[in-house]
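Just so it is clear, none of the values below were taken in a lab; they were calculated from the coordinates. Worth saying up front: this structure is predicted, and the values here are computed from it rather than measured. Cβ atoms are built from the backbone, for glycine too; each structure is taken alone.
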Structure I
Amino acid sequence: MIRDYLDQSCDDHHHADLCIIGAGPAGIAIAMAFVGSRCRVLLLESGGLETERRSQALNEGTSVGPIHLDPARTRLRAFGGSCRLWGGGCMPLSRLDVEPRAWVPHSGWPIDYEELERYCQLALGLCAIEDEAPGQVHPANGGRRRTGLDPGLLVDRLYSQSPVFFGDTYRDMLAQSSNVELLLHANLLELVHDANDGRIESARIGNIDGRYGRVHARHYVLAAGGLENPRLLLLSDAAAPAGLGNEHGLVGRYFMDHPRCVAGSLVAGPADRVLRRYTREGKPSTTRTHAEISLSDDAQRRLGVLNGRARPYPVARPTPPGVQALRDLRASLRAPAPSRETDVDRDVMAGLNHGIPAPATPAAPGTEPRGRLALRVALHGADVAKAAVRRMCGRPSVGSERVDVMAYFEQAPNPDSRVRLGSRLDPLGQRSIEVDWRPTPLDLDSYRVSSAVFGQQLARHCRARFEPAAWLTDRSVLPAFHSTAHHIGTTRMADNAREGVVDRHCRVHGIQNLHVAGSSVFPTGGWAFPTLTIVALALRLAERLKPALEISGL
């Protein structure tokens with residue numbers, strides 16, 4: 001069932017066995033696990049079925065740290081969450097990511113790798129991935145010495161591209177469910193804590209039109225994302241002045257992302273060679289398995305660095321006139337592709353893609369008569385012929401001026417890197433967030449060492465020259481970091497309340513009926529795309545909650 005809290009016919013107050021706050025991948029995964037059960041589930045979503053300016057304004061906040069992060073342009077407030085725009089990348093964390101590492105402070109998960117791996121296998125089904133490729137080292141990796149890459153330093157780790165957009169895929173099933181209710185435009189304002197019995201007694205909710213109500217449930221799950229989960233805990237301060245779960249001041253700390261920046265460029269050689277293996281362009285749309293250049297586990301141990309990966313991006317030469325005319329002509333003959341993207345979606349996507357090189361000059365449909373375009377194609381037929389030959393040889397139709405090496409990094413857990421409440425008020429009168437995103441010396445040292453490895457090894461692979469970015473050789477220059485919108489660690493998992501906000505079962509320490517889902521519980525982030533692990537932990541939590549709610553198993 002789907003209802004809208006903006007609809008005046010909708011009840012003010014609600015009762016459920018389980019209340020899930022946030023309808024992104026984590027919240028939807030938990031709700032789907034309860035479809036058809038005897039449990040009454042209420043899934044609260046702050047936004048609507050599509051993104052909209054009024055709801056997105058609730059994501060506004062400030063950035064005060066040495067690395068800028070715009071809270072409104074790195075997440076979406078709508079059904080399906082930020083995965084409305086995701087690329088589908090699914091890969092589990094590696095064993096090394098989960099185990100304690102002597103050179104990484106605060107590393108190590110309280111659950112073992114085998115347990116996490118079991119739930120990742122279940123998550124593959126929800127993500128509609130049929131093979132078991134994600135995370136594996138490519139079989140061809142053993143032959144790397146022929147390419148000039150040292151297999152002791154770099155490996156190809158495979159990831160699968162999920163076709164699932166959680167909101168689209170599971171919307172009808174939730175709409176038809178008799179026991180799960182999705183309530184749109186319902187914002188959690190505060191979790192009301194009864195300090196006498198250590199339980200959440202109710203949840204205060206409101207909408208952007210000024211309507212207020214309450215939810216009474218037996219169990220509550222925060223699944224609102226790595227920025228919003230700590231915010232909602234900190235805002236729930238009526239019975240606990242520092243916020244729920246914050247007895248030791250850990251809520252919002254240990255904020256991590258997967259910062260990315262250009263490590264340098266491959267020039268003066270056939271640099272396009274490296275693109276054949278690592279780019280999706282030109283591959284069939286049915287291809288769902290791709291390779292990422294990654295640091296090997298042995299290299300991380302030996303060099304004492306954090307995990308990381310690299311992806312080559314071509315920076316195209318100016319497009320020849322004939323090729324550009326042909327592209328424009330083709331574009332003028334195609335009907336505009338239907339798109340559900342809103343202005344909000346496009347704005348957030350532009351922010352996420354900032355700093356990534358554009359591969360070629362885009363087509364410009366409708367700017368020139370077709371007859372003139374056809375004449376330009378004919379006059380520059382040599383350009384088109386050369387481009388066709390390049391395509392037949394498996395190369396881009398327009399050669400690259402250079403290939404930029406974009407590096408993506410793991411961050412070390414850092415208690416000084418944090419999310420806290422700021423002084424600004426959102427449209428609901430709630431304090432917005434302030435993000436203080438800080439790298440550690442280990443981060444910066446790791447990034448310099450890893451980037452040099454990526455650049456030098458790839459240059460050998462394609463017989464080019466690696467020109468490092470300025471920050472790689474000048475320690476006084478801070479890399480031009482960009483967020484990958486993977487918000488990690490702000491309600492980290494630990495057996496001890498002095499080391500984490502939630503326990504190994506994702507229950508907030510000291511509160512019997514409050515759990516947290518999502519990447520905010522990750523103690524470390526590795527480099528892997530986090531969605532598969534988010535879904536895995538959500539399914540693990542759902543499995544644990546079912547007996548507590550006196551419901552039959554999966």
Structure II
Amino acid sequence: MPHDHVWRALPSPVRELLEGTPGAVGVLDTDLRYVYVNTALARLNGAPAADHIGRTIAEVVPGIDARLDVLRAVLADGVPRETTSSGQTRVPSPLARRYFHGAYHRLEVDGTVVGIAGIVLEVTASRQQQNELERARERLAMLDSASTRIGTTLDMDTTCVELARFLVPELGDAASVDVLPPEEAPAAHTLPGVLRLLRASLVSVPELEETAAALGKAGEHIDHQPGSAARRALESGRPVIENMPADDRLGRAAAHPDRLAALRRGGVHSGLVVPLLARGRALGTVTLIRAGSSPVFTPEDTVVVADLALRAAVSIDNARRFTREHGIALDLQRALLAEPGAPHPGLEVAFRYRPAGASALVGGDFYETVARPDGSTLLAIGDVMGHSLEAAVEMSHYQAMLRMVAAGNLSPGRVLDRMDRLTAPLATGRPATCLAVVMSPRTGTCTFASAGHLPPALVSPDGTVRLLSVEPGPPLATGFGGFPEVTAQCPPGHHLLLYTDGLVERRDEAIDASLARLTHLRLPPHAGGEQLLDAVLTGLSPTADDDVALLTATLRD
């Protein structure tokens with residue numbers, strides 16, 4: 001059958017319509033050779049219409065993936081189909097790839113299959129928009145995931161490890177996070193012009209572990225030569241990409257020229273360094289490398305990594321600030337608690353303070369003993385509300401006030417009332433709980449008053465524990481006053497145990513259940529004060545979410 005048989009069989013108005021439509025229309029015979037193309041398809045393919053006739057799609061536009069499997073299926077069963085093909089026609093294009101959507105129908109003449117007709121539209125623009133939207137969705141999903149996986153603690157090293165693990169292998173074959181030394185750290189001796197960073201984390205795919213380790217392990221200081229990629233990133237505040245550099249350029253970009261051999265042995269061909277910036281200052285850098293068959297870094301990669309670095313930098317800065325503040329508060333609290341007052345000679349006391357783990361700031365727990373003129377001793381334990389440096393400072397105020405007020409012979413209820421009236425007018429005063437006990441070494445009589453504190457416990461010589469009932473009044477600094485007093489005996493050989501809530505309270509249980517755990521302890525019989533405190537901490541609070549302060553007092557035999 002002649003190639004133009006189908007075309008000549010069409011009515012004249014139809015031929016005029018096909019020629020005038022802006023849609024690209026072509027007709028192929030059963031061998032999938034062109035028998036007709038309209039002006040629009042000839043223009044799209046970049047070849048005259050006459051050059052199409054009798055030739056296959058591959059012969060006319062070899063750069064197009066024409067999806068011949070779909071066309072053959074239409075010929076075989078007559079079911080119309082749509083498909084998307086891609087590639088390049090003969091028309092020059094700046095695009096890396098163009099996309100075309102086609103609809104195909106089988107043609108029959110007098111019941112005989114003679115070919116197929118196709119209508120093709122270029123959809124490159126819409127496909128690009130779709131791809132961009134998909135990449136945007138993927139980027140948002142990645143950032144959303146990063147918010148839950150990076151910065152889960154207030155530990156800087158952990159945050160740096162989380163960042164590196166998030167980047168590999170999704171965005172690089174190896175990643176390191178290097179941080180500037182703390183400002184208060186002593187200056188390390190380095191050569192002039194050399195930038196020293198501390199490698200906080202290093203993660204790589206298995207194939208690059210040896211190469212990555214040769215470039216500097218976590219915990220090591222890395223000295224960066226002038227002009228290195230890390231220096232340029234920190235100095236400019238912008239990411240630096242090194243794709244397929246020659247040896248001389250790669251040597252200059254590396255931390256030190258002697259790293260060149262290790263980079264080449266590992267097949268490293270691309271690097272990306274992004275500065276870690278938070279609150280207007282530089283914290284360090286994130287470095288990614290790609291090797292082997294991995295693609296080079298693109299500007300889009302830079303945007304994604306920069307976003308991740310920006311978020312991580314805030315967490316790293318928070319962790320560094322926390323570590324500094326936590327250390328200051330802890331040193332302050334330990335210094336203030338290291339020298340409690342001395343009791344009267346007839347009373348033996350022991351103290352213990354244990355700060356919380358890295359998950360919380362140091363709190364305002366305090367204890368104190370004051371020998372009084374009448375021969376009694378005032379014992380007190382308290383807890384300033386909150387966890388911060390300010391709470392530790394406020395604790396020192398309460399401790400100093402307690403020493404001043406308790407120096408007289410006031411009863412414990414009046415001691416607390418005086419402290420409440422002194423602190424309530426202060427706008428900066430934080431509420432605090434406090435348990436005050438006046439203990440007579442001569443008689444073993446104890447008089448208690450509580451400002452919202454947990455009840456004391458009495459430990460018998462056989463190691464059993466029972467709680468003493470003390471009605472709590474309001475916390476200090478509220479101005480409400482009213483602290484009922486109660487009296488109990490602490491015979492020789494018994495330990496009076498005072499404690500803060502960090503010893504017993506748990507987030508997932510009621511306070512009654514927490515106190516019951518204390519009374520269920522079986523402590524060593526006839527233990528001394530220090531041994532008793534060790535046993536209590538081991539039995540109730542091997543690890544603490546809150547600070548713990550303990551005080552035990554025992555009449556000397």
Structure III
Amino acid sequence: MVQGGIQGDETSGFVTAQLLTQAKVTRGNVIILPRANVPSINLHKRQINVDMNRRFDQNYNRFYEDRVARVIRFLLAQSDAFIHLHEGSGFYNPTYVDNLRNPKRYGQSIIVDTLVFDKIDLAHTVNSVLDELNGSIRTRDYQFKLFNTKTFDKGTAYPEMRKSLTCYALAEHGIPAMAVEVSKSIRQIGWKVRQQLSATIMLLRRFGISVIPPEFTDQDVRAYARKGVSISVNGRPLRSGGVINLVPGSTLAVEPLDSGPSEFAPELALFASDRPGVNLINARRMVLEPFSELELRSDGKRIAKAHIKWTGKMPQSPGEDKPMFVCWLNGNPVFVRDGEVLHAVLGDQLIMEGMWGSDLKEIINLKGFVAIPWANNGQDLGWEIILDPDNFIGRYAVKSGNSDVTRFRVIRETPGAPKAGFYVDIAPRTVHALKLSDERGQTLLVPWMAGLNYRLPEGRYVLEAAWSNGANDKLITTTKNMPLDRGEAFSVKIGKPLPLTVRQATTFGDLGTMTFTAGSFVGLSSATN
């Protein structure tokens with residue numbers, strides 16, 4: 001497994017990993033996760049809430065970084081070796097030379113947590129790559145060095161590495177793991193990407209993987225993010241220095257027109273000036289409060305900025321109506337009046353938009369949820385909220401009258417505005433059934449019973465749907481630790497039980513596993529039979 005982009009300001013790592021997806025694999029298999037932390041890449045920041053590469057010492061459940069870490073652990077469990085691509089400051093040197101060359105710098109190194117772990121000789125593997133790699137690097141300062149953080153030593157100078165992904169891969173899965181760091185102090189990004197890709201291919205070869213890298217130029221790497229990238233807003237192309245006309249109360253319709261070079265596949269983001277960090281390409285927005293600008297970014301680089309011209313007035317609510325909250329639940333608009341209850345299911349996506357008909361700068365607070373941990377001002381408007389009671393502050397839960405439901409309260413805290421609020425009831429997500437079709441196209445409904453076996457005639461089946469008490473697109477199914485999308489097939493063979501697991505799409509939480517076995521009749525049986 002090769003991964004880049006866990007920290008969004010390390011451009012070389014995710015560009016190298018993305019280019020590797022274009023390589024031709026001639027021996028072995030490679031799992032590649034090019035951009036592990038897209039929100040931080042969009043803002044070109046090391047982290048948003050927490051450093052994702054410090055979330056692997058336990059199964060955290062607070063921020064989106066923790067949900068992504070679950071997916072990474074899932075992928076890593078299928079791997080025989082792990083290579084992590086980074087971009088660090090300065091130039092690593094085991095002894096202090098100057099401010100840029102010392103043991104606290106990470107650039108131009110291949111990092112290991114220990115030289116030898118059990119029977120895994122990391123030092124031998126890395127040193128053999130360094131001998132090959134450095135032979136073509138003429139500038140001595142730019143050559144790579146082996147960096148042993150001695151993570152498992154009691155007196156290590158790098159105790160934070162015990163929370164890192166390479167340490168997790170080595171200690172929990174017993175597989176070789178290392179990080180390839182190029183230097184942020186080197187300006188030539190094309191050169192850095194080429195060296196990092198070469199080091200990765202050399203390491204893959206030591207693990208029995210052969211790949212033929214794609215062809216690219218340094219100019220390709222320098223220019224890819226700005227090449228052929230464009231979007232439209234409400235049917236009009238967004239151009240730098242242009243003007244977008246909007247009517248208060250309208251819903252933004254954002255469509256990518258050109259996503260840039262396919263070999264680099266840059267991540268696009270559109271930010272409104274009043275909600276930096278909320279990507280309008282992925283999040284719906286009804287414009288209840290004016291803002292001044294829209295900014296388009298490609299892999300964190302600013303591509304265009306347009307000004308907003310407002311025309312007309314916000315529609316007013318009838319005077320006799322209760323205050324009305326505007327929300328998005330799983331991408332669908334929901335209007336909730338003061339005192340009402342919004343019914344949801346574990347893992348649903350909620351975005352609170354504001355108050356219908358208000359001309360105030362609204363502050364809406366979901367009690368128990370913190371949108372910005374480092375600046376908790378009670379403002380939760382615009383943020384994606386994954387409804388998971390374990391992810392909220394428990395003392396803010398209120399009684400609902402239903403023991404199976406967890407209830408939280410949303411409060412309008414706008415200065416000078418009448419008090420108002422509503423409740424959010426979060427029910428557990430329950431899987432009901434799977435819809436399959438056999439080789440003859442006949443439909444078969446399988447009642448979901450986690451932990452049990454289900455006998456099917458030997459053959460090939462297509463997963464048509466997975467049903468639960470919530471939105472069906474919030475479920476992910478896997479077989480043998482591989483994703484199984486709707487419309488994809490799986491085989492049930494005699495003597496080869498096939499486990500099928502259903503997970504939450506938004507939290508990657510496990511909802512249970514059924515095992516399919518081939519037999520002479522259809523039906524449920526005990527998992528112990």
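If helix-only ellipticity at 222 nm (-39500 (n - 2.57) for each DSSP H run of 4 or more, over all residues; to 500) comes out at -4000 when worked out from the coordinates, which of I, II, III was used?
Details: I: -8000; II: -10500; III: -4000.
Working through the options, I get structure III.
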Quick one: Rg and Dmax of the Cα atoms in Å came out at 39.6, 128 when computed from one of I, II, III, so which one is it? II
Here distance in nm of label points 7 Å out along Cα→Cβ at positions 378 and 482 was calculated and came to 2.3; which of the structures I, II, III was it taken from? II
